[in-house]
Structure I
Amino acid sequence: MRLHTFFLSLAVAAAAVGCAPQAAPLKTCIFPGDYPDPTILRDGNDFYMTHSSFTYFPALLVWHSTDLVHWEPIARAVEDGDYSIFAPDICQVDGKFYIYYPTSSGENYVVTADRPEGPWSAPVKLDVGGIDPGHVVAEDGNRYLYTNNGFVTPLTPDGLAAAGRPKKVYDGWKFPEEWETEGFWLESPKLFKRGDWFYLVTAEGGTAGPPTSHMVVVARSKSALGPWENSPHNPLVHTYSADEVWWSKGHGTLIDDAAGNWYVVYHAYRNSYHTLGRSTIIESVEWTADDWPVLVEKDGAKWEQNGLQGDYSYLRDYDNPLLWAKWHAGFDGGTLMTTTAVDESYEITARFSVPEGGKAGLYLFYNEEAYFGQAGDAKDLAVRIRNERNTASVWVQADAGEWVPAQEGVDVSGYHHNNFQGFFALRPAYLLCGGAKLVEFEYKPL
């Protein structure tokens, strides 16, 4: 169902609470699987989004949509690197597109393009520290880059270098001390202007840890540099109980469409499925009479279909090379290509052609300490893994013989960040060593 079917006339009984009318509310997961730290921009009727890519390269997969519900991968913005990329910010200034991103080396970079489809420039290192950059053009036309902990750094007019030193301008919102979080962790500054106000949207509480850790917080100012006033409706997004469908909801960006409807795009873990990584979710937002954003459907409203809707065919097109990225460090002496799973239960099968002295394999891979699967050196090798709600089994077929079980009933539910760090996900992955080639890959939801 395309988004225009949602935009039917809706009589919202909002006058009593002072909210402007809003189209039929949108509340759905648009990227189930490992799609964390979403950042989104609108260019006319087109939307573009990218996510953290960590140590998977090529990095920063750019997506395009015209309805906010169905998406198409169009480019990868960074070819290679020797670091982990996380929490980017995609923006457009004077017709040029920019992606600012931090790395595990403690530096921030920017890549640019005339079109989101690319080609994207080589990365340019900025003299800016901190993480989670957020770009803004101020009221005087000057450009700034916000980073975590409320700091802001002036940029040169082309946005490709720092033009001064960082300055702290925001202290965040103090959430109740009894809330169970990982800590304060003021991160993910995302900025936009609406009317006379600049809005600063940040994350607090930590991005993993307990189910109630994360949140989206809003502040506003008449200037892009503050002083900032916190919303009386904070947090905009938060998981209040482990009983909710989505855990650790946070890291949000607000976006409007051409019709003037507003949304918040954020990430969250599926209840009990840290292994799948953080999914991207969108919810409708409305504005109070005194210009604060609030959710159209408040937290506690039930999600349909356990939070999932649609066929997600754009995420299961595993023949599309854009959906694959290599584990940068390599694995077991070869190249490990990874993708992301969509479903709680699924089966993957890979067939390989393996020359003498070569090797191939199929895995559920988190990192070198946490993985499940099997490799072999048969000339015609096939490996099948079934993951049923975090219980995994693997079979091997050599030279068109019978399928032979290698491991059965292994609990992989603990293969995630809270145990092994890194903010990765348990990803389908295939290994190629010594000239081995992938002949066929199949993903089947169960």
Structure II
Amino acid sequence: MSNSGEYTKILEIGRPPNIRKLFPHSQALLVSGKVIDRALLAKGAAMTMAANGRSYFVIRGALQAAQRANAAIIIEIARSEGGASAYCGVNYWNMARIVDSLCNEMGITIPVAIHADHYGIKQESDLGPAKVEIPSIFDAGITSIAIDASHMLDDKNLLANLELNSCVPDWAGLETEVGEIKGTQGLSTVDDASFLIKGLNAHGICADWIALNNGTTHGIEASGQGIQVALTGEIHKALTAYGTSGAQHGTSGNSSERLRAIARETATTKANVATALQMVSWGLEVNDYGNAILDDNGNFIKVKGEGVTEEMWEQMVAYADDKGWKGGGYKQLNLPFENRLLGLPLEIRERMAKRVEEFVYPMLVNVFSADGSADLAKEAILKAGSHDMGAKADRIEDPADWTKEKIIQRAAELDTDKGPEGDFDD
């Protein structure tokens, strides 16, 4: 879809109101997460990357790869990474500006959603501040959000989603989550996923995605257990009538074969990739699906002449050692080093982004089957004649069966295992 007049029309009708207000003269196609989901559903047996934009270099490389693949893509950051207590320089309030600027600079014309991932609600006292903060991130260009109250019991999770829904524009992409990401412990079930989605449906809310604890972990995957494809497919099938797609968290460390199976055998349209992109941009040695390779002493292996300079890597390692950071703790280097990395010579900055591009492109095309989804997203905008795709399903559940009292009663009857207590980072 290269017709300039057609692209102008898509820009006019496809960009949400917050994006049009922020970037009135932009040629970047920043869209609702709903648009991305619809495009991948239209392609079938495909999902696209939700690239975790922990740094400028990751975002630049991911956008370049998506343009090459003609793939719709999501750029996202989680609350722990880019919220008020961020450990990354990219955050909820500057991510859209970075993406818009890069798209205009590089002539990126594929549709891009700006997703606030893991907007975490860990206790009821978080709800008041969230009602103030969530509108502010949409003011700053967010076009899609994951309300993640999965740390709480099922009734409180659902009630938190219901209470915060008024803070989310109707046109925006919406993700919800059941079950914290705990690897093989506390796996999600049809019952607890159905409870959450049916309760939302009763109140006229159609979540675009549901994230599950389906056997994966955040960060560096060491167990090899990975995503439970059959379980995921079973849960998605049970939710078909409610129009809910899957959001796959923790893809780093899962083999390409398993990720292809997720795309082929489940209703997943969104696959989060985070740790792998960070490691690749720095120039660390990774295996074919992005898991960092460690030496005999358990240290990362820096590939000479790739990513950051050897001198900069020495500084990063020394800083981490001083802080006592090991393994996944290296993610905390993002904030103190973002500006230092931006101050490197142009050729170094370009090779950092290029390394990300060369990792993301084959994943989009050969693993996720996302190639061509950009055109399908644009077609969806033209067909709708709007930035707002609407809901994928009508109300099925009776609201009278999902009052607060009945939600609490229903949750008490659920037979689920949430796994061990602990601080499972997003």
Structure III
Amino acid sequence: MNSRERVQYALNHSAPDRVVVDIGSTAVTGMHVSCVAELRDYYGLENRPVKVCEPYQMLGEIEDDLLDALGVDTIALPAASTLFGFRNENWKEFDAPWGQRLLVSEHFNTRKDANGDLLIYPQGDMSVPPSGRMPTGGFFFDSIIRQERVDDEHLHAEDNLEEFQPLSDHDLRHYEAQAMRLASSARAVVGGIGGTAFGDIALVPAPFLKRPKGIRDVQEWYISTAIRRDYLHQIFSRQCEIAVNNLRAAHAVLGGAIDVLFICGTDFGTQTSSFCSTETYDELYAPYYKRINAWVHQNTSWKTFKHSCGAVEAFIPKFIESGFDIVNPVQCSAAGMNPAVLKERYGDHIVFWGGGVDTQKTMPFGTADQVRREVLERCEIFAPDGGFVFSAIHNIQARTPLSNIVAMMDAVKEFNGI
């Protein structure tokens, strides 16, 4: 059984020959560039600068040689643009503040402010205000909220649709070229990293927009779910139309080249509660998710991937009803997210992609033995009868001890009898 076959078994709730592993196929299952470099050294791979595949979180590209060393079964079909709105092309060297030499896009343009913070610009355009800030001593960028005072009398749905545009010919050529590049891979292909082209029905801070209009503050957005529902329906309805048209165009060039499509990265959970009620989900979000998932399932062989951090046990039945095949990151440390209960209640109906080990405490602060025990325990719970793809709970962050990352991967191999 090769990797792609193994993933297909797991996605169809059949037991593969071993636990499926994903590291790096999405912008929420990746690894900080510094960790990628340390792993390359550990496995004795060629010493070369790591490429920054997603600059917002400073995630590193995990190349084929490292995927082989780690035993990873998935591979990314990159989005046409990064979260800052520029394409990864014409690589140049960049010395990160923590002393690592990296490769970044020619459009990765930064400057330091008076405090020493590193500022980055939307679409690489330094003639407009910056849209991201890496604080001194930090390892990734935070969004700079750029929103004028909200004037309800002059809100227009189109203002929140700038990032939801029809795929350009350039975008489609990109996807077609990537599909051809990955055609010979034995790994399962995951598409849609970091992009909004396929229909994330929700607001993003839009760090790639040069002059964002509409509601761009996350706090103001969640207020809007209570007081501006008609406005949100207008936005979601138009987003959905654009997303379906983009799906149709993308499928025409991708066909069966991908196995999994990352649809949505909207978080519904906090560590202890949720951002909205399940009733709000049913009214505002579900109708549009259902339409997008229905189109995918009626017209393609792709499985759809829903990301939501936090305490979302009450939302998992809603995700299933909405047509999502996969939920990620399965944040078992959040309230009500007991892994055994999740597997028992929902394991036959949705794939758990993640949940393999905690990246808030165990990975950065635990011992290698604690990492090993947690990984083995999660595999024992989630692996039976398929429906599980092992990955850490969200991205592996900078300064995570190398010994713990190695312990995580070795524990999966141990469980698999490798």
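FYI, it's all coordinate maths here, none of it is from the lab. Only a predicted model underlies this, so the values are computations on that prediction, with no experimental measurement involved. Cβ atoms are built from the backbone, for glycine too; each structure is taken alone.
A few notes on this one:
- Structure from which 14.8 was derived, mean count of other Cβ atoms within 10 Å over residues 270-277, options I, II, III: III
- For 3.7 (distance in nm of label points 7 Å out along Cα→Cβ at positions 38 and 382, calculated) the corresponding structure among I, II, III: I
- Here helix-only ellipticity at 222 nm (-39500 (n - 2.57) for each DSSP H run of 4 or more, over all residues; to 500) was derived from just one of the structures I, II, III, and that gives 0; the source is I.
- When relative contact order in percent (Cα under 8 Å, 6 or more apart) is calculated for each of I, II, III, the greatest value falls to II.
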